[in-house]
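Pasting the structures here.
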Structure I
Amino acid sequence: MSAQSIYDTAPLGSLIRYSNREPRPPERFTRKLRTWNNENGLGRLVERYPGDDRTGYHSPAHFMLHLGNWGSQDVIVLTVRRAYSVESALQFEIVDLPKPGSVRILTSYDGRDELRHLAPDMAAAEDWMARNRYSGMRTEVVTDPDPVIPPSGVRRAA
């Protein structure tokens, strides 16, 4: 799938695989392997941004994948997310969709939703919300089929 089709069809919480379509280099080629790992991986779709066109400025629509959290003893020290433009040359694939009945915990800013956590049920979602404080949190139960709601339209300068 193209990046544009991920932006248009994948619901928040989907597990997305991205690839440059190149074979994985052998372990002994550490620099090539590091580069390959940057362009091939797996992440959870957590946010969509509409494009922005103004006089003298163009920003295509893009989406954000959550690649992982690093830390120890239940303390997250580093969160890694990566943005991909709908014009990206990488190949994308939906590996897994959120299960019906699971619960998205969302926050909103400037008309865009951001997935903070995907819980298996409402009890787990409420427990996560009690332990993690974000302003304006809300829950959304995943339905079957799960509709894709793109962010509000392109902002334009006056």
Structure II
Amino acid sequence: MGKSSLMPEMVGFRLLKLSNLISRPFFAEFARQHALSLNEWRAIVVLAKRPGSAAQDIAAATGLHPMNVSRAVISLRKSGLVEEARDPDNHRRVLLWLTRTGKKKFDEISPRAERDAGMLFDALTPQEQATFSKLIDKLIARAEDMSLGSD
């Protein structure tokens, strides 16, 4: 048999390491400067790109646990960065939008986040980027299928 899949050398550990390394600037800088958690920032990004999303949509887009999204949304509402309204087609569903202040916060942070992402992916050729994107999507789809039975 080959190496155990639960070793630091395995792809899953390396993906977590990459995610953690990418997140470090946020924790080191943006979290303090903008009084945001990483999960709050992720919710802001989704709402900036998909206004009128529900918390369930944010969880689906980010892969975050629904409870973590709920906590982030509560905090963002208290901070005046997010507003909500009932879905006219489904009154049990609450839709979310960034407030003017929330949009301003996104506009302040996103250029640096975009620049950092660009610097990271500049290490790959355009063909490698396309391949990597397809592979990540394939792994996400498999992970989503696997997690259906664990919720």
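Each of the structures I, II was assessed by distance in nm of label points 7 Å out along Cα→Cβ at positions 90 and 114; the largest value belongs to II.
Comparing I, II, where is distance in nm of label points 7 Å out along Cα→Cβ at positions 50 and 74 highest? Don't skip to the answer; put the middle values down first.
On the way: I: 4.1; II: 2.3.
Top value of distance in nm of label points 7 Å out along Cα→Cβ at positions 50 and 74 goes to structure I.
State the single structure among I, II that was used to calculate semi-axes √(5λ) of the Cα gyration tensor in Å, giving 29, 21, 15. Label of the source structure: II. Consider the structures I, II: one of them gives 1.0 for distance in nm of label points 7 Å out along Cα→Cβ at positions 66 and 98 as calculated from the coordinates. Say which. Only one of I, II returns 1.0 for distance in nm of label points 7 Å out along Cα→Cβ at positions 66 and 98, namely I.
When distance in nm of label points 7 Å out along Cα→Cβ at positions 82 and 106 is computed for each of I, II, which one produces 2.6? Provide the component values of the computation, followed by the final result.
Details: I: 2.6; II: 1.2.
It must be structure I, since only it matches.
Calculated for structures I, II, relative contact order in percent (Cα under 8 Å, 6 or more apart) is largest in I. Looking across I, II, the calculation of helix-only ellipticity at 222 nm (-39500 (n - 2.57) for each DSSP H run of 4 or more, over all residues; to 500) that yields -20500 traces back to II.
Each value in this text was obtained by applying a stated rule to the coordinates, not by laboratory testing. Here the structure is a predicted model, which means the values were calculated and not measured. Cβ atoms are built from the backbone, for glycine too; each structure is taken alone.
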